[in-house]
Structure I
Amino acid sequence: MKAVLVLSDGSVYYGKGFGAQAERVGELVFSTGMVGYQEALTDPSYAGQILISTYPLVGNYGVNKDDMESDRVHVQGYVARECCEKPNHRLSEKSLSDWLKEEEVPGIEGLDTRNIVRKIRSYGVMPAVIKTFSGSEVNLNELIAKAKELDYSSIDFVKKVTRQKFEEHGKENKGKHIVLIDYGLKLSILRMLLQKGVRVTIAPATATYEEIMKHEPDGILASNGPGDPKLLGYAASTMRKLCNKLPVMGICLGNQVLAHAFGGSTYKLKFGHRGLNHPVKDLKTGKVYITTQNHGFAVDPKSLPKEMEVTHINLNDGTVEGIRHKELPVYSVQYHPESNPGPLDSTYLFDDFIRMLK
């Protein structure tokens, strides 16, 4: 199977196809993680995006049922230097290519992926089309036009990935009760909370304040998710009311929703933070944590009201990695403390949050 990757700037890359025979449009982004391709591909935060792995080999340990971060693949396509056809791992149930074929997601290999990543680092993330095909050549002008038509920041991807109804988990747990708002939830967050002994009710992103409070939570956790936080006025409005009532913790997109809830703003990063080794500094203690990240937007520190303060910064570019309210029990981080896969430096944040609950 042949494959082509076409960027909105007119760049064209031919390679070998794997996964499904299909054509998809998405925002082209990259991740620096050396492992965790299955977790990344099933992370709802990647909805609407085509993912490139900078590490040159993917698929070598296959795919298994335990490393899923949701119930399906969310990327539009996958770009790799080399995709292993015959994985070798005791947990492997199928190859990466076979799995993507089942999920109807195309992949392309045989490209100089690091060259493409250098382009993104220079010019920023951009729309692209990935197409796998057999037989005749493709219409490149048509594919370039499709790439140029995509406006990623105009689409509310949260509404595409969130649950449509409330779900209860951990009924056997005797601890506190948390409502976990699903903006594009990674299942590792749910698993971490259940391990801590709390009961969890997952709420749709569109749930109202009244609907959430009917479940009588002790606290609120705002999850990660995809897309531009500026489109989530409904989520920010609900979050503002919840912050006046209960302890709140936010993760990734949840961090940005909290900023908007208190009148702050966000902006798009040139190429985002996606990987397993991002250094973050806690401004209170001076300690540096190695973190897992996946986001393309950041909180503008100058936009935050006086009652909010920045608590963490990214040591690579100085961007905001955490905020908190000076009086209310409300705080959030831009990175992923559940970090699956990745370092476990920040799992203490879940313990801190549970201790805050009434």
Structure II
Amino acid sequence: MAKEERFAFLDVVRGLAVIWMIQVHITNVLLNPAIRVGWFFDALNISNGFVAPTFIFCAGAGLWIALLRKGPRYRLFGKDLLIYLRRLGYILAWAYILHAPFFSLDRVLIATPDELLPWLQIDVLHVIVFSSLAVMGVYLVVGDLRRATWIYGIIAFAIMSFTWTIGMYPPDSPFPLLPWSCYLFAGAFITGIFMQAKDKGRVARWMFWIGLCGPFILFTSKNIGPAMPWDEMWWTTSVGMHLFRICATLMLLGMLYSIEGRLRTAKAGVLLQEIGNESLFMYLGHLLFVYGYMKTIVDLVYGTSELGYGSVALLWIVVTIVFVALMHVWHRIKQDRPKVALRLLVVQLSWMALSFIVMPADFSLIRLLGLGP
């Protein structure tokens, strides 16, 4: 979408989610297990649980807005739809690259089935791609965005309600498509209700108050309400747990919509919009570093890779600043030289494919740089 067509508050929410996601992953990798106890860690852990649902929810919101603007063109099954599918294909390629158990064809050919199992797991990017295809499919079949919006809501609630009975799918994945796809369908549904409302300010206020008061109602029902068959797996998948996580997103969206005008001009708002606009770059970049080489580098600098809260917070700030700077450069290239940006993406995927084919089974970048055995 062109800059003037974007919704500042939605990009800001996505930007905040990405920044907090960096903290989540750094904490997961570096925080000393001995201090992962107590009220502070519990509170941090609960807050971290909102990040992926918000990220997926915003993907659904963005797709609904795209359908509003380009839906009729998508239904022509022409260039616009192919461009959208190409973008999803790029994201899906990276989803599987990030889960590759070995980045070497030679090593893959001698791997056992158990070693290759992680390649079949579903993560956040898989959820976004497959759920987006489902959302697009519903619209293409129904042909009417208003009716499709209500179908998205029904699907979201059905996934929330019945996943505990049929089990999560696929099993043993960090973010199974069922139930995690419910957040993308919920994002499309709630965005559709909001965008079709005549008084958006009123709807935004309702979103804020529902998001603020909803958790109290949900936990009151959980703690003093009648026993339910899903109580034992409430925090794994249940209607209450999914609505609890969506409440945080609703509250944030409702609050930020009320300051939409200021977000468009304030420096912090503009920066967060840019981060939200380039959320895929931030997501891929920090994952490759945090789960790739950060632990080894931190071990060399600190003498240990099990850190306290202060050191983790400091590294979170440093890593975020570095990737925001890189993101800004990439954003400028996309704006000023879009053809160059497209060529860079083609070169990027080509290089990844070539590297996968030619890398020897025992290759290690850490060892090549002299940073490890």
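Nothing in this text is a laboratory measurement; each read-out follows from the coordinates by a stated rule. Worth saying up front: this structure is predicted, and the values here are computed from it rather than measured. Cβ atoms are built from the backbone, for glycine too; each structure is taken alone.
Structure summary
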| read-out | value |
| --- | --- |
| Computed 20.2, 65 for Rg and Dmax of the Cα atoms in Å - originating structure among I, II | I |
| Origin of the value 13.1, where mean count of other Cβ atoms within 10 Å over residues 79-86 was derived from one of I, II | II |
| Entry that produces -6000 once helix-only ellipticity at 222 nm (-39500 (n - 2.57) for each DSSP H run of 4 or more, over all residues; to 500) is calculated, selected from I, II | I |
| If relative contact order in percent (Cα under 8 Å, 6 or more apart) is computed and equals 15, the structure in I, II | I |
| Mean count of other Cβ atoms within 10 Å over residues 7-14 - highest-scoring structure of I, II | II |
| Given 22.1 for mean count of other Cβ atoms within 10 Å over residues 71-78, calculated: source structure among I, II | I |
| For 1.3 (distance in nm of label points 7 Å out along Cα→Cβ at positions 55 and 87, calculated) the corresponding structure among I, II | I |
| Entry that produces 3.8 once distance in nm of label points 7 Å out along Cα→Cβ at positions 175 and 271 is calculated, selected from I, II | I |
